[in-house]
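Asker: The data blocks that follow each hold one structure.
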Structure 1
Amino acid sequence: MTALCLAPRPTVSPLRMQLPPKACDCHAHVIEPSDVQPFVENRDYTPPPASLADYEKLHKTLGIERAVIIQPSFYGTDNTVTLQAIQDYSGECRGVAVVDDDIEDSALKEMDRAGVRGIRFNLAFAGGVGLESLERMARRIAPLGWHVQLLVRPETIVENEDRLKALPVPVVIDHFGLVDASAGIDQPAVDAMLRLLATDRVWIKLSGCYRVSVDRPLFKNVVPIAKALIAQAPHRMVWGTDWPHPAMFEYMPDDGHLMNALFDYADGEDQVRQILVDNPAALYGFAL
């Protein structure tokens, strides 16, 4: 039996700044009980339930009005829960799916109508889809205006830099590329991400700081990396809670701290609005 990860904290620390209207959480997951929606056998962990109602409660606390639901590894390519969450979210919502490379074009178009705006490749956890079909699927989703989203280890970014530059669709890199924040900005994966950002087609999610740092509870050593990435392409940065923080076994971050971290990364309120409102609108097709 795979290890059971922690549930999210029931309380949230106060925010230092009020969020702008139409702020978007660009990375979260909804999890049904396993007897409602079974998990894939090939997975690295077993998450507890994390309902859409609890997710919306968090958003009300933080002042978030829009969401992007991401298909997690433990559901494989069965996007039922993710698609239902997109439909049921009380505000505007988009999603990112995980698909097999033999999926029919008609199914992709149906997902597009349901609010999906990208497909995810996940090499960090078992159950995800690898990069074997990256180029083929990028060509297939290009007419839909979708992007590819990557949850990969730092060395994978470095090794596949040229592949990513050649894709015909935008590329979104999850969670700071899973770099080691303690190594600072002078490391190969950060250099690779800065070069990729210079192509004007790559985006970074300023999310999951607790996955790249053990500088708890505020993860201050992530700030220099975040500032370097933002400086390279402020118009292609997005932020997400990564709620309910799956695959955490010994420590669960405070969502108030994670939101406040963005205020440390950004250069003032205008840049906070850009990252929370303007950039998600451009990437996911929300109205401004």
Structure 2
Amino acid sequence: MKNPIYIFLIISLFFSTDTNAQSGWTKAKNTYFLKIDYSGYQSTDFRNNEGTSLKTNAFSQKATSFYGEYGLTDRFTATTYLPFYKQNGYETTNKVSGFGDAKLELKYGILQKSYPLSISITPEFPTGTPNNFAKDNNNPLITVNLPSGDGEFNVWTTLAVSHSFSPLQLYVSAYSAFNYRTKYKERNFQNQFQSGIEVGYLFFDKLWFNTKLSIQTGVGEKPEFADFIRGDGTTYTAVSIGGLYKIDKQFGITAQYYNSNSAIVKAKNIYASNILSLGIVYQKK
């Protein structure tokens, strides 16, 4: 299979974790994959701490981010994720923006044959703005905090496995991940667990189509006060479909549709939403 993992990060959501396209493959030495991505959504369907749907004023977010992978060796891949613009706001407030929380990942390929298996460690740094107040359009004395980062240092540990069904241009990946969260000021955050599966197929030697399913749940003591914008106490099921179209050997364009719901894990402390992301990629094989 020709470089089967044209895998890309979907988007950084308003909560502190991402639904990552994880795989067991690592990049070959001195090869790289770069992507600039734009995403946006709007929703009035908020799921509270019990999973009950509440209608609110429309909440919206726009984000622009950079994602890159580089093969340090055939077994070690370094990855960076930089959400350099995140804008949040309600229809009743002004929009506030800032840099998001950056991630740096180191992935190691444990196995590299028929069933590539990898483990990765991903620190997430509090580079975003932890307090970013939007003002009510009718009363500037009323404000709501819509931070572009959660204000805490946390570390993701991910185990992923993949398989290429060569000679078919088909692959499958599955992963499990644990997010060790710390605190912001006096606030302790609940740890998180994610798992998911992805299936991809190459059409016409040009279009990599993928579909993904993932879940997130909390681990450990429930937070005293769940904060959706910081991802504390957030659980959900996520499904997505998308693809990467290869313009030539180096450049490509991507599109991904993402939906959060209660299909497997009940959506809690989250806006149920339909998100679209568009991106441009450049790679060296």
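Asker: Supply the structure label, taken from 1, 2, corresponding to mean count of other Cβ atoms within 10 Å over residues 33-40 with the calculated value 12.8.
Answerer: Structure 1 accounts for this read-out.
Asker: Can I ask one more? Quick check on the output: 25, 12, 8 is semi-axes √(5λ) of the Cα gyration tensor in Å, for residues 41-80 alone, derived from one of 1, 2. Which one produced it?
Answerer: 1
Asker: A value of 17.3, 47 was computed for Rg and Dmax of the Cα atoms in Å; which of 1, 2 is the source structure?
Answerer: Of the options listed, only 1 reproduces it.
Asker: Identify which of structures 1, 2 gives the largest calculated value of FRET efficiency 1/(1 + (r/R0)^6) of positions 161 and 241 (r between Cβ atoms, R0 = 25 Å, to 0.05).
Answerer: Sorting by FRET efficiency 1/(1 + (r/R0)^6) of positions 161 and 241 (r between Cβ atoms, R0 = 25 Å, to 0.05) in descending order puts 2 first.
Asker: Moving to a separate point now. Out of 1, 2, choose the structure whose coordinates give percent of Cα pairs over 14 Å apart, for residues 113-168 alone equal to 71 when calculated.
Answerer: Of the options listed, only 2 reproduces it.
Asker: Related question: Using relative contact order in percent (Cα under 8 Å, 6 or more apart) as the calculated read-out, with 19 as its value, let me know the right label among 1, 2.
Answerer: 2
Asker: Work out which structure the value 0 belongs to, where helix-only ellipticity at 222 nm (-39500 (n - 2.57) for each DSSP H run of 4 or more, over all residues; to 500) was derived from one of 1, 2.
Answerer: Among 1, 2, the structure yielding 0 for helix-only ellipticity at 222 nm (-39500 (n - 2.57) for each DSSP H run of 4 or more, over all residues; to 500) is 2.
Asker: Comparing structures 1, 2 by Cα Rg over 2.2 N^0.38 Å, for residues 73-192 alone, which one has the largest value?
Answerer: Max of Cα Rg over 2.2 N^0.38 Å, for residues 73-192 alone: 2.
Computed from the coordinates by the stated procedures, all read-outs in this text should not be read as laboratory data. Fair warning: this is a prediction, and the values are worked out from it, not measured in the lab. Cβ atoms are built from the backbone, for glycine too; each structure is taken alone.
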